[in-house]
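Structures are listed in the sections that come next.
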Structure 1
Amino acid sequence: MSTRTDFYVGTGTAASWIGSLQFGCHPDNLLKHPDGHAALTARRASAYRAAVRVLLTMWPVDGLGAAFEPRNGWPWHWETSHRNDWIISYHDDAVHLTAGGGDRWHRLDPDDPRPPLTCGPPDFARWLRDPGGEPAVRLPAYRAPGSRTEDWGSLLGRLP
């Protein structure tokens, strides 16, 4: 199964999506990669943005997976990062992360960055029905050009 991680600056519906990775991009793996480590331990927003830009370039060059930059459009066939495995954001002067459907942000200590052992949706069945619904952290919605807008999770919730 592939891992997907989306990167943002800011929180809420005004957050700016700055790129995504696919395949093997669990935070533990990112911390082992020099550019991923630089992104997850950044102490300034400018350093975080720069490290994510380099990471998006080097991830596929190093043969680790696919990278998606905003200039190429939203890469997923769903509108919210809550369907992805990891969401990483720089806000409040630090890097934070949550899992898709997570209900709170976890601040990473730049001197000892350890992803939390648990941070996913508190109610997995509810998340399946509505990945971006409450109590998930708020994020902007995007649409890939020509993508379907059907929420398959909602369809599953309506099955008899």
Structure 2
Amino acid sequence: MKSTVLVLLCILSVDVWAQQDRVFEQIDEQLWIPYIKAYNEFNTRAFMALHTPDVIRVKRESSQIMVGTAYRKNEYRRNAISQSKDWERNLEIRFVDRLVEGAIAYEVGYYRVSLHKPQSPPQVLYGMFHATLKRIDGEWKIYIDEDEVLDDFSDCQFYKCQPLQRAQK
């Protein structure tokens, strides 16, 4: 009897993990892969479409909170400046923790941005992010986005973290 209950618990646990993996694959396909692409291409319209209209953006190092329209305006301005200087950038993300409950997800991870300015060697920046996501009309969107730049971090630490469920395209 005990072994039957144990087997059933194991089967249910595996099923729950498999369902969570499918949700994380969906989040990666609907949100993170397009997010990385839009960010790298300075495509502010596509980038902001991946956020809720009332998105909350927290920049800890500058003690700043932007909500909705203020964040959108800031991103359009920031990307226009970067594009006018002919910069290129490459964003990668890795996860430390991914939680999901129904239509809400909470994700913690690290990002690595390689910034290329004309006639300069690439500059690599690392940061930690916390993102709260909402599934709205079947699509995952960023509701709260908080991050901070890390000064003492390396590729070795970054690549130890969990990659996207689906390979970055």
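Values in this text are rule-based calculations from the coordinates and carry no lab data. Computed from a prediction, not measured in an experiment: that's the story for all the values here.
Some observations on this one:
- Which of 1, 2 yields -11000 [helix-only ellipticity at 222 nm (-39500 (n - 2.57) for each DSSP H run of 4 or more, over all residues; to 500), calculated]: 2
- semi-axes √(5λ) of the Cα gyration tensor in Å from the coordinates reads 25, 18, 14; which among 1, 2: 1
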